[in-house]
Structure 1
Amino acid sequence: MPKVIINRKKCEGKADCVKICPEHLFELKRPEKLGFLTRIKVNAHGGKQAYVKNEKDCTKCMKCVEACPEKALLVT
C-alpha cells in the first residue's frame, strides 16, 4: 500500500492536491500543532493545510506530487 507523506513545514494549503487527485485522498483542514514560522506561513494562506483522508485508496499516480507548488508531498 502506498504511503502519502505531507511535509507540514512546506504545505501552504493551496489545495492543488485536493483538486487534482482522482481518488479524492486529500482534504483541507486547520492544522493542530505547528512551529511558529510554519504557523505564520499557513495563516497567511488561509489557515489550512492538506491532510490525507483515504490513503488506502491511493493508486500512486503521483499527480499530487507533480501538482504541489511547495513540493510538500511524497508518495512511497
Structure 2
Amino acid sequence: MSFRILPQAYKLVKFAEAKRQNDVTIIANETGYSQSHVSNVLYGRRNNDSIVNKAYRLIKDRQTNLTMLAKA
C-alpha cells in the first residue's frame, strides 16, 4: 500500500470548506499554540505543518455542503 502526501494548500482548502465555530480553539488546545497563531496558519499567513495536519485530521470525515450537493 502506498500513501500520497497531500499538499498543505489542499488541506487548508478542505479545512476552509468544513470548519466549524470552535475548531480553532480545539486545534490550539491540542497543539499548544495560541489561537491567534493557529488562525494565522489556517488562513495561510504563517506555515506550521503540525497545525495544518491537526486541522485536516479534525475535519477529514465531516460531510460538507459541497459534498451533499454533489451527491444530489
Structure 3
Amino acid sequence: MRVHVESYPDGHAADAPKRFWLHGRDIEVIHHIDQWHGPDYRYFKLIGDDGNLYILRLDEARAEWELTMFQRSTG
C-alpha cells in the first residue's frame, strides 16, 4: 500500500522517515528500530506515535514509499 512520507536526511542515499500518512491519519515516527537494504529498496522498521509497528519500503529508483507490514500494539 502506497503511503506519503515526510523524511529527513540521514546522511545516506535515501531519507529516513519522520512521519507518514495512512488512510488520512498523520503518524509521527517515534522510534526507528532497524533499517536494511534490498536490491532496489530500502526498508525501515519503526514505531509510530500510535504505538503500532510498521515496516516502510522505499523504492529508491522511483522515490516511492509503501507500507509492507503493520502490527497493532497490544497495549
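Just checking, which of 1, 2, 3 has the largest value of relative contact order in percent (Cα under 8 Å, 6 or more apart)? Walk me through the numbers before you get to the answer.
Details: 1: 49; 2: 38; 3: 23.
Once relative contact order in percent (Cα under 8 Å, 6 or more apart) is tallied for 1, 2, 3, the winner is 1.
helix-only ellipticity at 222 nm (-39500 (n - 2.57) for each DSSP H run of 4 or more, over all residues; to 500) was computed and gave 0; which structure, 1, 2, 3, did it come from? Source structure for this number: 3. When Cα extents along the principal axes in Å is computed for each of 1, 2, 3, the one that comes out at 35, 23, 20 is 3.
Read-outs: derived from the displayed coordinates by stated rules, not from any lab. As the structure is a computational prediction, the values presented were derived from the model and not from experiment.
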